[in-house]
1. If we compute mean projected area of the Cα convex hull in nm² for structures 1, 2, which one ends up with the highest value?
2. Determine which structure produced the value -25500 for helix-only ellipticity at 222 nm (-39500 (n - 2.57) for each DSSP H run of 4 or more, over all residues; to 500), calculated from the coordinates; the candidates are 1, 2.
3. 1, 2: which one has relative contact order in percent (Cα under 8 Å, 6 or more apart), as calculated, at 35?
Structure 1
């Protein structure tokens, strides 16, 4: 499974939206449930799914699918 497919599933599960609604260009503004608490839940889910340890600075900038995919590509 590629990173986008895995990320799309995680976002869909975290925010209770259909995976088909998540695209390569989805941002925090496109998902109503992606508020501050939702963002923290997403970051925790990413850490678990991808075996990461995110610092606060990373969490603050990972607010879109492109940003997260870019981070995963270099992690």
Structure 2
């Protein structure tokens, strides 16, 4: 099972492993989540605050996939 996850993690897209792209996606997701919270606190409500908790869940899900892929390389 770990070997299959490792193969997925090291799957090459444009010469870079998939785990790299999940890391970038994780960072962008957390940054956008923080931006939603900050914009709501400053009352610039171009996006409703109800999306902040939803993005937290999405961000953690993406981070969990990223961590699983990254750790599979070393196990």
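Nothing in this text is a laboratory measurement; each read-out follows from the coordinates by a stated rule. These figures come from a predicted structure and were not determined experimentally.
1. Working: 1: 4.4; 2: 5.8.
When mean projected area of the Cα convex hull in nm² is computed for each of 1, 2, structure 2 gives the biggest number.
2. Values: 1: -18000; 2: -25500.
Computing helix-only ellipticity at 222 nm (-39500 (n - 2.57) for each DSSP H run of 4 or more, over all residues; to 500) on every structure in 1, 2 gives -25500 only for 2.
3. Details: 1: 35; 2: 45.
Value 35 for relative contact order in percent (Cα under 8 Å, 6 or more apart) corresponds to 1 out of 1, 2.
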